[in-house]
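Novice: Structures given as structure tokens follow.
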Structure 1
Amino acid sequence: MNGENIFSTFTKNDTCSRIDTCPNRSLFIGLDEKGRPMLLLVTQYSPEVLKSTGAIDVTVGRRKDKLWALTFSLNEPDLIDVFCQFCMDMAESSAHISSERKAVSFLEKRYEQWLKIMASGRKTKLSTERIKGLLGEMKFLQDFMMPKYGLKDAVLSWSGPDFAKQDFVLENTWFEVKTVSADAEVVSISSIDQLDTDVPGELVVMKVSPTGPKDSSGCTLNGLYKRILVKLENDPELRFSFKGKMLEAGYYPNPYYDGCVYRFEQQNHYEVNCDFPAIRRKNLPNAITKVQYQLSLSAIDRFRKGGSAT
């Protein structure tokens with residue numbers, strides 16, 4: 001299965017073929033009785049009744065052979081590219097699960113992760129700021145965290161897509177990654193909790209410039225995503241964890257992101273300790289519950305551990 005329209009070879013309604021990447025699972029793609037692209041799971045275990053949306057129709061039924069059928073059918077033809085990615089992800093992410101019962105449970109939960117994307121369709125393309133932010137976290141994951149802490153600890157420590165306090169959290173330290181324009185003079189802190197902690201950590205500021213596809217030093221979400229997956233190819237569970245985090249962040253491979261290219265100019269680490277000029281919750285009146293603020297990069301330069309051209 002690849003990124004093309006995987007349903008283009010089907011010409012008759014109510015036909016399907018087994019997905020070859022899942023030889024141990026009865027998972028099929030094809031057209032349902034109404035001619036809609038579908039993903040079909042046949043199993044001996046009764047699936048949950050999942051929520052349908054305007055974009056995708058989910059049905060559960062008992063077949064004549066007493067097996068259960070869980071069917072995902074696409075209602076909106078304009079979303080065929082998203083649906084193809086959905087089908088490929090469902091197949092590839094579950095391929096390593098040997099237990100059929102666990103695989104059914106996994107696919108049900110994986111669908112829930114896709115639900116927001118499938119429900120809102122093309123509007124779910126990430127904004128420019130979110131693209132830059134996610135790109136910075138992925139670049140930091142690949143170039144700093146993986147070499148320093150190893151693949152497993154690096155991926156499992158990444159909590160950014162889960163909207164935790166900091167982007168990367170380990171036992172004795174943490175890293176909060178901010179991606180800004182190359183000429184930025186300030187960095188925005190979106191909540192009190194990002195820098196208010198008793199555990200010392202680091203604020204990492206990645207400076208980027210927009211560039212074009214022909215720039216060999218340029219980076220895209222799709223490119224970094226593929227490179228990280230290659231690094232994780234020998235650990236199916238870690239690949240699943242990483243892909244799940246990306247999905248939670250609102251990303252799935254899309255040609256649109258090939259045109260969003262950035263060059264990383266500089267990476268600076270700032271030591272965040274009790275002396276760092278951050279807003280502390282203990283110093284705020286109880287009536288103040290949410291704070292957003294900006295830090296001057298020149299003013300916090302004395303906390304910089306060192307910069308490196310990327």
Structure 2
Amino acid sequence: MKWALLGIFVFSVLHIHFRGKVRLPFRRQIFDHSSFMAPLNLFMHTFSKVPATPYLSVEQFPELAPLQQNWQIIRDEALRMQEMKKIKAAEKNNDVGFNSFFKYGWKRFYLKWYDANHPSAQQMCPQTYALLQSIPSIKAAMFAELPQGGKLNPHRDPFAGSLRYHLGLQTPNDDRCFIDVDGERHSWRDGQAVMFDETYIHWARNDADSDRIILFCDIERPMRYRWAQGLNRWLGRTLMTAAASPNELGDQVGGVSKLFQISWTMGQYRRRFKAWNKTAYQITRVALVVGIIALIYFI
């Protein structure tokens with residue numbers, strides 16, 4: 001039984017690693033969060049109703065059409081948030097999902113996050129908030145800003161239960177501001193939407209002369225069977241709500257984000273250890289992984 005579980009885990013990690021044309025270095029993949037979620041994501045990919053391609057046609061999701069139809073209303077609320085400096089990084093290191101993005105200038109304002117409560121979104125962006133609430137397949141949404149010179153390094157998102165939707169609001173309308181998904185580039189344009197599978201390796205840069213603001217949404221992944229859809233919905237509610245992060249005081253903070261705030265402080269000591277002796281750090285890191293595997297085997 002133990003060997004079977006270990007075999008399933010290894011197979012799942014290999015599935016994630018070899019999915020698509022672009023891959024992380026294997027050593028990085030072993031320690032990446034997508035490896036720890038690999039068995040769950042293998043299930044999502046196996047029973048997914050949509051094609052296994054980096055980009056998907058927005059037309060496959062007709063319920064999202066009102067977003068493009070009302071993009072200027074959404075844009076106006078986004079620009080007001082930018083002017084008020086409400087599109088920002090987490091102030092207390094309590095955003096487990098996007099913390100690594102902040103150091104390169106990326107910022108966000110949450111409009112919806114699974115079952116978490118964000119009163120600030122309803123109060124400050126009432127029209128966009130109401131529009132998002134009217135579309136059940138939208139599980140999360142935010143205004144996302146990538147400033148001039150900003151970037152996101154190559155990565156996979158950890159959870160395959162959703163697909164990613166971007167709607168250009170105020171963009172440079174320039175090919176130098178782009179996202180690359182599994183080696184295929186898309187440059188944002190005002191009022192235009194794109195859908196992609198965020199479990200492929202993707203990265204972004206803004207080398208244009210102005211900032212980029214988009215509506216960024218997680219759309220529930222369509223599954224082949226009703227029971228699989230129900231399980232996906234439950235997992236999204238349970239796992240992703242726990243990762244909620246606030247815009248303002250009074251917004252919900254998920255349990256995982258609270259723990260991340262503590263781990264971030266501990267991470268400061270880890271980074272000091274790495275700076276002190278990189279070889280000792282790498283040996284310790286490998287030893288911990290081997291120890292975890294041994295623990296799984298001997299339990």
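Novice: Please compute distance in nm of label points 7 Å out along Cα→Cβ at positions 198 and 230 for structures 1, 2 and give me the label with the greatest value.
Specialist: Sorting by distance in nm of label points 7 Å out along Cα→Cβ at positions 198 and 230 in descending order puts 1 first.
Novice: To which of 1, 2 does the computed value -12500 (helix-only ellipticity at 222 nm (-39500 (n - 2.57) for each DSSP H run of 4 or more, over all residues; to 500)) belong?
Specialist: Corresponding structure: 2.
Novice: I would also like to ask the following. Of structures 1, 2, which gives 3.7 when distance in nm of label points 7 Å out along Cα→Cβ at positions 30 and 126 is computed from the coordinates?
Specialist: 1
Novice: Assign the value 16.0, 52, calculated as Rg and Dmax of the Cα atoms in Å, for residues 134-285 alone, to the correct structure from 1, 2.
Specialist: This figure was derived from 1.
Novice: For percent of Cα pairs over 33 Å apart, which of the structures 1, 2 scores highest?
Specialist: Greatest value across 1, 2: structure 1.
Novice: Distance in nm of label points 7 Å out along Cα→Cβ at positions 6 and 254 computed as 1.9: which structure among 1, 2?
Specialist: That value comes from structure 1.
Novice: Here relative contact order in percent (Cα under 8 Å, 6 or more apart) was calculated and came to 22; which of the structures 1, 2 was it taken from?
Specialist: 2
Novice: Next question. Comparing 1, 2, where is volume of the Cα convex hull per residue in Å³, for residues 110-173 alone highest?
Specialist: Comparing 1, 2, the top value of volume of the Cα convex hull per residue in Å³, for residues 110-173 alone belongs to 2.
Every number here is computed from the coordinates shown, using simple stated rules; none is lab data. Bear in mind the structure is a predicted one, so any value in this text is a computation, not a measurement. Cβ atoms are built from the backbone, for glycine too; each structure is taken alone.
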